[in-house]
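Some structures are shown below for you to check.
Any read-out appearing in this document is the output of simple, stated calculations on the displayed coordinates, not a laboratory observation. Worth saying up front: this structure is predicted, and the values here are computed from it rather than measured. Cβ atoms are built from the backbone, for glycine too; each structure is taken alone.
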Structure P
Amino acid sequence: MPVALILLLLGILLAPNSYAQTDRKVIIVTLDGFPAYALQDSRLPMPTLRRMMRDGAYADTMQPINLTVTWPNHTAMITGVDAAKHDVLVNGRILFGPQGTPPHTEPWIDRDLMVHAPTLYDVASEAGLTTAQVDWVAIYHAKLINWRFAELPEPDGEIERDLITQGFVTAEQLKDFNKSSAAWRDQIRIEAVSDILHKHHPNLLLLHLTDLDNINHAYGPMSAASFSSMKALDSHLQDIIDAVRDSGDLDKTSIFVVSDHGFRTFDKVVHLNTLLRQRGLIRGEGSNVNCDAWVMPEGGSALVYVTNESMKATITPQLQALLADVEGVDHIYGPSDFATQGIPGTGDQAPALYLTAKPGYALEGGDTGPLITSSTGHGTHGYSNADPQMGALFVAWGANIRNGIHLETVKNVDIAPTAASILRLKMNEVSGQVLKEILR
């Protein structure tokens, strides 16, 4: 056998992603806070999404991971693993100060310190493909992204300069970007997507749209305001398809339209740190707070941390007994339960306890005042991923997606290996599976 042929065969065998397809393209669009149950409403004003469902593949629901909040689930979608492996539990990284001080969440942590699992964009970039992201999360200072319009846009960034030159936004507006309405920010993100698609033609593009999540929190899911937001999102989906077509890549592009979690309404709010203060576990006020334990609420769930390490063995069972009797608390999980719930059991992010709320209740901050307060007209998420109302959206459409495929349930950890398969890549050591039934 000729030496050149032997070397070629060895190269193929030793390089698992050597078949990566530079002419194949994948776009993953997340509609933050879009509940799967919205698809069952015939009044849903989303003709573009309905057409993508009809001409592509969709599931009745997509199961998120715990905690059912934004950053952990966006990270699950591009790593194919849950928080026990990728280590993103909340919308940022939980940081700890001196002993006896409350932990806090810091979002602006470098991706390499935040995400502890390989991502789809890592695998794509290492195989020689190009990558882009618009407002994706847990991706701060990611090294293997070619083009970006970040959650905190930089006025001197390449894509930002393009948008300024084209008159879509000013440098001053970018400096205060997150102070503007979520609806306007989504529109600017769509302009960024169009710019990237037309000028750079990335193999992988990640896009996160946020207006619906803001609206559902403020006015409740399936409210009049929610329907208006979903209608706007449908227009954005058509804008994306038009931009792909205008870029000449429609016959090469597959689009996933997904969400990170569903939504619930609630009418009672539980402030668990108030109870800890009443029992003497939290003392002091303001910057002088000193505590032996602290609850970090996430709407439909909460993480409990013991901040006095010397007391952890004795205080954890006391906390479990104390919180189990609280109105609105549904279930309390200890470390022996964490693996089945997808919660880290080791490392600094691992809590002492993880608890979920009952339907109709939300867990929120505050350590003074009443333990339980009333609330009307609002929505939240974070409940157990086994709760059907936390089910998320899954639609796939485009060049490598079969027509007319209807699935009952998928998992969001299936997205990374499925998207990788389209790009002729392989994600190793993932919990999800390739959805072969939807692929051409």
Structure Q
Amino acid sequence: MPTMKAGQAVIEALRAEGIEYTFGIVGTTTNSIVTEMVGREDIRFVDTRHEECAAFMAYGYARASGKPTACITTSGPGTINLATGIALAWKGRAPVMVIAGDVARDYIYRDGAQAFDLVDIFKPFTKLARQVNKTERIVEMMHDAFRTALSGKPGPVMLDIPRDLLDDQSVDADITPPAAYRAVDQRIPGDSQAIERAAQLLLDAKRPVLLAGGGVVDSDASGEAVALAELLDMALVPSYGHNDVVPNSHRLFIGAAGGRGAGETAHAIHQADVILALGTRINQATTHWNWSVVNPQTKIVQVDVDIQEIGRNYPVAIGIAGDAKAVAQQLLERLRAKLGGGRPNPAWRSEVEMLAGQRRARIAAEEKLPAQPYMMPQRVYPELNKVLPKDCMVTLDAGVAGGLAYDRLKFELPRTFFNYAGHGGLGMGYCVGLGTKLGRPDRPAISIQG
């Protein structure tokens, strides 16, 4: 087991998880960590103007790349400034690790300079928040944090490391690959009996809707979601904030859900006799959590990797705890076994196509809005659709003008649409957009504020 400086052990543990970028502002309590990245090409420190920007960039990076990342910040306000951005990572399911360099242990709990209870501050919006108590446990506790951040529904974690555990300290560090300390293959399938019941309920449906959520993006299950919809002529509807979860050009796609989405989509949801809620908790912005959009008579099959979300917001006919991709594959297998192929549903398909056509006509009419003396947002987005590449990553900031994009911009590929994820913080868009470009440098990226 090699002996190395404590700060180097932190960096090697980050690299073991494939982390390429860290974000923050240099401070005295983290110098022992940050200086270990000097001259390295495999991991870099992005020194931002403000720590809040660091957290927003980390969020954008993690969501665009699908990989974890880290923020490294100094004691007191340096770390507290991350709070707004890490709260976005909590809402938006981004695996961001906060490494907070804290004051030395001698000054904790004595109201020392820049001494705050950082762990308790971060607990409400992280999956795990802990203080490291021994130098030799730094790597172990980083493993715990990564295990938590990347298990089930991904999310942010926080480790507080007092500086006297880092400065001039060495550690015997066993830097192992992630497979040694966490489950790297997490395709958790659904219960076979629940799958059988769900398949039969979908077969019996006359007006089925597939509501695809963020879990479909997280598990790379867009292809399976489309295959399920095509098999039974289900209307394809993205949950609010996940417009990129299925190709918007698909014949079964109607439009985005929610108050800033399409009224035609709300009508289809209300008409549904069965909703397959795949990888979604059925969020507030999608349905308002009342019966104005979802019909009380509608039977819901809900699939979510977090068992606590099943039936939380609406009563379900069948709840399946499992990975969206794994469960979708199970459903496809059972449905194909029962059908021997697809089962056309011409009456419902015709209504879905009619609603989609009505939406397209409504939006096309907006192109006739005057462009002088100023151009309304409704007129701007059709022009953007003409020029944005299919793989362009779009970040929408919070606000009314940006909100009009939900029903108007087109998306064809997963991980190309980013927003405030139910967080609602104004001003997040620019830094999140920068993070998306670092996460996927091969794709163009824009950020829309207004």
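Here are a few things to note about the model shown:
- Per distance in nm of label points 7 Å out along Cα→Cβ at positions 255 and 375, the highest-valued of structures P, Q: P
- Structure responsible for 1.20, with Rg/Rh (Cα atoms, Kirkwood Rh), for residues 191-318 alone calculated and labels P, Q on offer: P
- Ranking P, Q by distance in nm of label points 7 Å out along Cα→Cβ at positions 55 and 151, the structure that comes out highest: P
- Among candidates P, Q, the computation of relative contact order in percent (Cα under 8 Å, 6 or more apart) that gave 30 used structure P.
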